[in-house]
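Next up: the structures, one after another.
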Structure 1
Amino acid sequence: MLNKSFPLDAKSISRLATRGLPLEVMKSQIDNSLDMFIEISRAQGINIIKRQGYFYFDTKFKKLHNAEFCIVDIETNGSKIEKHQIIEIAAVKVKNGKIIDKFDTLVYTKEINPIITELTGIAAEDTLNAPDLKTVMMEFKLFLDDAVFVAHDVKFDYTFISKSLEKVGLESILNRPLCSLALAQRTLVSFRYGLGYLNDTFHLNPNPSHHRAMSDVMTTYGLFLLSLKSSKESLNNVEDLIKFSKEAPRLKRPKFDPFLENIENLNEEVKE
């Protein structure tokens, strides 16, 4: 999910995550000096290291218990980055299964569509004393640092945050992304994989407030831990986990919704 400004092609990016990229291939694709390229990449959330003459993402060698995962959720006042913005962002930093830091804030905005307010409970007046988008984006980028970016259906959150950074004049993120939805599809059997449905099924968050950022983050945190615990694969490092979430076969879903079956059974009992 590296952005278009990243100079390496898809094949080279794949090699950074797997068998390594030789120096000559790296140099053939970058305009700046190698040292500058590595420093710029680090500032945008990825560390590129050299091992035995080849270059890799450091996540290739980082054990899961040593890695930092940043679980993120945003609420926005619309889906189009050109017209809309983030109105709430929350995240927890996780290491070895434990939360080590939290980030949670509303974002100042002049206008929120009534439909969004009905969905999230956030009205424009609730954000009057909140920091502006640039301030929040600067603070969030510092919080995120070089952690693995985790979200449920990660593409939306990752892309919206990257483009929001660009909108306020900052560099976009390059952090390694991990989709908790894709991971759940490969580790947990469920009829659906929406966050609310998964919470009803596996009781991940005892006090959910769906479509509020920190509540959804905590639900995703519970899902992340359960997925790791349920995985039958030998995942030695972060890149193993990312690859598994993308390439492992999805588990077979039940043919019928068990919640509907339970409701039907209760109705039958009531009739009797």
Structure 2
Amino acid sequence: MAFQGSLKELPLPDIIQLVSVSGKTGVFKLTNGAETGAIFLAEGQIVHAVVGDLQGEEAVYDLAIWPQGDFVFTPDEVAPHHTVQKSNTNLLMEAARRIDEWQILSKRIPSTRLVPVFTPNSSKSSVSFTPQEWSLIRRVDERRSVEEIAVGLGLSPFETCKTLYGLITSGLIELKEDLNRLDTERLRSTSPDRLRQLAEAIHRQARELLQNHPRSSELDGSYRQSGAEFEAHRGADAVLDLIRDHEKTISAALGPNQAKSFLGRVQQILGAA
């Protein structure tokens, strides 16, 4: 018999603990708006997970912080792959640790869409690097975003940001905005009324992702600020600033993967404009 419910009522870590104690084999299928994910268990132990482009432990960490959504547990469905080796306890402890650690990292790295560049001080500094730092520095070409560098390193955005954080703190690297990624020219040729509609749709998507989260009220403040920009006839800037502010809030609250998901939704909204 399937077991189903809402993540608002029962967070995923609690659900997994409940099912794993019974030693069941099966799959949790999760949905959150347009997003879907799955966690497979074998005799109560997580053995495989997938969400978006993520698989294995990284997928578990991402799904564990979903603030809302629906789940269905279907028993006796066998995992197609085994991508998870850690115990359930260690997985959920690591997920909780990452949530706490990201609160610190996100103060310096508000978005994995930003592009690392060398500071003027970098050529004057005499610093010894760890192997991880050196691997990252070699991939800084002042064009690739943090997300793209993470792919090049074969690491998760979270692990990449941990290394990058030290380089930013030491004053060797800073982050810059790449406005071309947000298709600014198209926005500037859009009518004011349509820009207001886009801003409302973007705000609605962000609210959906952060529904019932303590930081959701920050979204409303940014949305009100965008209204002031519209009144000053700065509609395109209002939309761009709203995207930036909402992305940073979602990143700080839910981590880089959910911020990336938000930008994916924004791209769909802008593409339909």
Item to check | Read-out helix-only ellipticity at 222 nm (-39500 (n - 2.57) for each DSSP H run of 4 or more, over all residues; to 500), computed value -12500, structure in 1, 2 | outcome: 1
Checklist entry - For distance in nm of label points 7 Å out along Cα→Cβ at positions 43 and 83, which of 1, 2 scores largest? => result 1
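When log10 I(q)/I(0) by the Debye sum over Cα atoms at q = 0.11 Å⁻¹, for residues 51-186 alone is calculated, the result is -0.52; to which of the structures 1, 2 does this value belong? Working shown, then result.
Values: 1: -0.44; 2: -0.52.
This figure was derived from 2.
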Checklist outcome for this item: Taking distance in nm of label points 7 Å out along Cα→Cβ at positions 155 and 227 for each of 1, 2, the highest value is that of structure 2
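If Cα Rg over 2.2 N^0.38 Å, for residues 139-218 alone comes out at 1.47 when worked out from the coordinates, which of 1, 2 was used?
2
FYI, it's all coordinate maths here, none of it is from the lab. What you are looking at is a predicted structure, and each value in this text was computed from that prediction instead of being measured. Cβ atoms are built from the backbone, for glycine too; each structure is taken alone.
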